[in-house]
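Got some structures for you, see below.
Since every read-out is calculated from the coordinates, none of them should be taken as a lab result. Please read these numbers as outputs of a predicted model, since none were measured by experiment. Cβ atoms are built from the backbone, for glycine too; each structure is taken alone.
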Structure P
């Protein structure tokens with residue numbers, strides 16, 4: 001069984017997730033957006049050991065706390081990113097375009113690819129490549145927990161913006177239909193911004209899908 005702790009962090013209120021396998025106490029951070037110390041402190045309180053950082057995409061508001069998380073841990077965690085977002089990662093996610101400065105960003109140590117299987121303790125996650133918001137955007141699907149960490153692909157009543165470098169509206173819509181709406185209706189959608197929703201709700205009520 002996994003536990004999920006959510007944080008709203010940073011200048012654009014990004015959702016970051018700390019998830020853990022309760023049996024092994026192994027934990028993963030998905031999109032450490034900002035204030036890495038808050039995430040690490042929560043893990044310490046729960047006696048969880050952060051072994052990996054999984055990045056949905058390399059916009060600054062999803063990676064701003066990565067360096068702090070890494071620096072505060074005794075054992076360096078793996079940092080996983082899709083290689084098509086690596087150039088944007090090296091540019092600190094475009095932070096300077098918005099007049100924002102972030103700390104150092106450690107080099108990713110694991111490449112993500114579509115269909116790749118990741119383990120958190122004994123719990124399996126599937127990597128789903130879903131470009132459109134960025135070229136290397138990925139989502140993390142846990143079938144056993146019926147949850148999809150979908151980054152900025154889809155929100156409650158909305159979709160990711162496509163006017164930034166690497167964005168493409170038609171590609172994003174195709175990603176949603178092929179990688180999100182193919183999942184069971186009861187699947188929880190844990191987005192990069194805003195409240196959670198489900199596949200079933202968005203299938204019926206999302207105004208961008210129809």
Structure Q
């Protein structure tokens with residue numbers, strides 16, 4: 001098996017044409033808590049991937065789930081992370097791909113799926129398709145607070161990583177988001193409210 005990525009929570013391997021996500025032990029957690037968290041998160045991510053597909057959002061296909069071994073097997077998708085692809089795109093391409101990203105995010109939120117780490121590093125460009133990957137921090141929730149938090153994570157990612165194109169990207173993304181989610185305006189208002197609360201507490205601190 002070839003290691004293709006290492007994260008804080010898991011290691012990703014490429015094996016026999018599929019991706020294996022193995023959640024690794026954390027020595028700083030009690031064994032009981034560590035076991036529970038890794039098992040729960042493995043099952044939850046498999047469920048979220050299935051729900052994303054049902055919502056019409058391209059995502060890896062779950063091939064196998066092994067809660068005992070804390071392993072999730074998924075289809076391999078060749079492509080480039082959007083975070084890396086942005087640098088080589090012209091304005092027209094940026095508008096198109098980020099409008100699509102917003103539309104897909106809206107489809108998720110419409111079905112009560114919260115990605116949990118909605119960044120361009122977790123979007124994969126493969127040909128004409130845009131895939132959402134890594135739902136490891138996600139949840140099922142229909143609350144506007146959760147949707148607003150998802151949006152705020154995305155906006156912070158754009159501001160820090162793609163600041164040269166910030167206005168164009170955000171305008172395109174939220175245009176797509178409005179087109180697919182009836183409560184888009186409320187979710188966006190909640191995003192701003194969460195951001196204001198964060199600034200207030202930072203100032204108080």
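For this structure, a couple of remarks:
- Ranking P, Q by volume of the Cα convex hull per residue in Å³, for residues 15-54 alone, the structure that comes out highest: Q
- Which of P, Q yields 20 [relative contact order in percent (Cα under 8 Å, 6 or more apart), calculated]: Q
- Of structures P, Q, the largest value of mean count of other Cβ atoms within 10 Å over residues 63-70 belongs to P.
- Top of P, Q by distance in nm of label points 7 Å out along Cα→Cβ at positions 7 and 23, largest first: P
- Here Cα Rg over 2.2 N^0.38 Å was derived from just one of the structures P, Q, and that gives 1.05; the source is Q.
- Value -4500, calculated as helix-only ellipticity at 222 nm (-39500 (n - 2.57) for each DSSP H run of 4 or more, over all residues; to 500), assigned to which of P, Q: P
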